[in-house]
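Colleague: Down below are the structures I want you to see.
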Structure P
Amino acid sequence: MKTYRGLVIALSILFSWLLLLIYLLRLDWTEAPLLALGGFVLQTFLYTGLFITAHDAMHGTIVPFKPSWNTWLGSVSVFFYAFMWYPYLKDQHQYHHRYPASGQDPDYHSEDKPGFFAWYLKFLLHYIRWWQVLGIAIVFNILHHVVGIPLGNLLLFWVVPSILSTFQLFYFGTFLPHRETAEAFPDQHRANSLNFGVFWSFLSCYHFGGYHHEHHLYPGTPWWLLPQKAPQAKNKR
């Protein structure tokens with residue numbers, strides 16, 4: 001059955017991020033600190049949602065019967081996220097699924113039991129390019145010097161939330177599910193689910209921590225349906 005539910009969810013995240021950013025960039029946060037704090041937290045979460053939307057697009061799950069729509073939505077999402085190049089990300093993500101938690105996995109640190117920060121730095125350097133940093137710097141200066149957006153607003157609501165979301169994505173979506181522990185991985189996917197429960201799984205990383213093993217078992221399932229795959233995943237073990 002054809003459904004546009006994934007498209008509605010993806011566009012809701014995209015436009016919520018954009019509209020909230022426009023509002024926050026004009027907000028006098030010194031006059032409304034609690035509102036600013038709430039906006040800051042929500043904007044960080046929506047930044048993570050941008051990347052998760054692009055990730056679903058890589059698997060063709062936003063609109064499964066419209067491949068070009070997935071490409072368009074994924075490209076827009078990662079461009080807004082950090083001026084990233086969608087075809088490169090999609091290509092690298094295929095390696096992650098083919099060779100999870102191995103030396104051929106671009107998201108994995110091949111050292112024996114790597115620490116969080118060493119792994120995180122490798123993760124960032126693999127995906128960040130100089131032209132992304134240059135593009136962000138140019139737009140930042142245009143918004144500040146030409147448009148007149150206060151420096152504090154740009155840092156607080158545009159720069160810092162995007163950086164924090166990389167921590168959120170990496171910690172819950174890569175580090176915790178794929179790190180080696182005393183307990184062996186359940187199968188060849190070398191991924192664990194974090195068993196947070198549906199509510200906390202959603203808040204932590206749109207279910208990509210709480211149900212990460214389910215994602216590797218069923219990569220064609222969108223993030224918002226992953227909890228439904230948990231019983232099937234248990235039966236496969």
Structure Q
Amino acid sequence: MSNSYRHPPLLAKMAASLQVFSQGRFILGYGAGWQEDEYRAYGYEYPAPKIRIAQMVDGIKVMRALWTGGQDGKPVTYQGEYYQVKDAYCEPRPEPPPPVMIGGDGERYLLRAVAEHGDWWLPYARTTEVLRHKLDVLRDHCRAVGRDLATIRKAYTCIVFLDRDRQAAIQRAGKRVENTEQPVFAGDPAALRDYLAERIELGFDHFPLVFPRFPETDDIKLFVDEVLPAFR
């Protein structure tokens with residue numbers, strides 16, 4: 001969820017309800033927003049990245065104030081740089097408060113926000129070398145704010161073109177395999193096992209994968225049969 005698309009105090013209430021409905025399994029994926037054409041199309045302001053990230057941080061602060069404040073039925077008041085609430089209630093109270101997974105990997109401001117405010121981190125799809133560098137930057141930010149990098153859970157998402165025939169998978173991916181900045185995976189089960197193992201070694205342990213052939217499920221079945229057992 002982009003910070004700009006829902007007023008954070010309202011989103012706090014929505015997330016609190018979902019946390020109760022899911023019996024404590026809700027994770028709030030949150031970001032500063034990046035799709036400028038969508039912002040323009042719907043009339044949202046699109047300030048500079050530094051400001052959008054600051055707004056995201058203030059949004060996290062006001063949501064956590066609503067989730068954890070106001071004990072014994074008392075209302076919550078919060079005064080931030082961009083968001084404020086006065087005598088506000090957030091019921092039912094989420095127990096535990098939803099973890100916040102911050103998406104993005106900008107090194108100067110975004111990763112600093114992850115170090116200070118993120119429970120989880122979700123970078124863009126990257127090569128192993130770039131991920132290792134991003135982790136080093138995040139580690140430096142954590143050190144600067146007195147936090148252990150290990151306390152941040154790390155997730156990784158990727159588009160997967162999977163086939164027993166590696167060349168068939170590459171052909172199916174088409175020009176997307178040429179995107180070296182945000183790469184997709186295209187290959188056979190053995191290669192995908194190695195691909196995921198490299199990221200697990202870096203510290204990632206949660207993998208929301210996208211299979212573009214859906215509603216065809218032959219690639220998903222191949223994943224379940226020949227990739228997933230290696231990680232159970």
Structure R
Amino acid sequence: MTVVRHAFDEELQLLQNELLAMGSYVEQMLDHAVQSLCQRDEDLAKDIVRRDDEVDEMDVNIEMHCLRLLALQQPMARDLRLIGTVLKTITDLERIGDHSVDIAKAAIKLKDYPSVVNLVDVPLMKQKVCGMIRGGLDSFTQHNLELAYDVCDMDNEVDKLYRRMRRAIVTAMQINPSNLEACTLMLLVIYYLERCADHAVNVAERVVFVETGVLRQLAASHSGVWVPEENNENDF
């Protein structure tokens with residue numbers, strides 16, 4: 001029995017390593033996508049678009065690994081929650097990869113609009129979102145609920161930044177209607193970043209589920225009191 005458990009633990013560690021590799025890859029994609037936008041680097045943006053297939057392949061491979069473990073090991077309790085969390089997390093990571101591609105495609109169209117790109121601090125927003133992605137994955141690998149709470153706290157900061165940037169872009173659009181198309185693309189860019197932050201929150205929520213057995217839609221409260229997230233569907 002001990003030998004079987006040891007082999008299973010090794011499989012779980014391998015699964016965790018695969019998840020971390022995928023997370024690191026999509027975080028780098030997001031970083032490079034924003035870099036291609038700010039530096040008007042069309043070649044880098046096209047490279048991000050091409051890398052989407054690699055993320056999809058990682059997604060499928062990890063999913064198959066999870067299914068093999070479910071079928072052959074019949075995990076229970078915490079092990080089952082962990083594997084289920086990996087299945088959910090790769091979906092969120094794959095969506096972050098998709099949004100990175102969306103930003104890269106917008107960067108290609110915006111390369112001739114430097115003044116519009118510089119309207120808002122997209123690198124700052126990207127930095128916060130990437131920190132959330134890393135925090136969510138670190139909370140998973142370290143079994144650290146405090147890190148998971150921090151990710152949800154950071155989402156509030158990203159939401160505030162998103163709303164401030166959106167107002168700035170809309171104002172610029174009203175002042176100079178000739179920039180309508182470019183400003184619309186910039187609205188989409190910051191929206192994609194905000195959605196990436198939401199996916200990072202999903203990861204943190206699943207960490208709480210693994211560690212506590214309780215799954216909720218959460219909003220941050222560092223005191224440990226959790227409340228449902230405010231519905232901001234009308235913000236965009």
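Colleague: Determine which structure produced the value -13000 for helix-only ellipticity at 222 nm (-39500 (n - 2.57) for each DSSP H run of 4 or more, over all residues; to 500), calculated from the coordinates; the candidates are P, Q, R.
Modeller: Going label by label, the one that fits is Q.
Colleague: Of structures P, Q, R, which gives 29, 10, 9 when semi-axes √(5λ) of the Cα gyration tensor in Å, for residues 12-83 alone is computed from the coordinates?
Modeller: Source structure: P.
Colleague: Thinking of P, Q, R, which structure, once relative contact order in percent (Cα under 8 Å, 6 or more apart) is computed, gives back 19?
Modeller: The read-out was computed on structure P.
Computed from the coordinates by the stated procedures, all read-outs in this text should not be read as laboratory data. Fair warning: this is a prediction, and the values are worked out from it, not measured in the lab.
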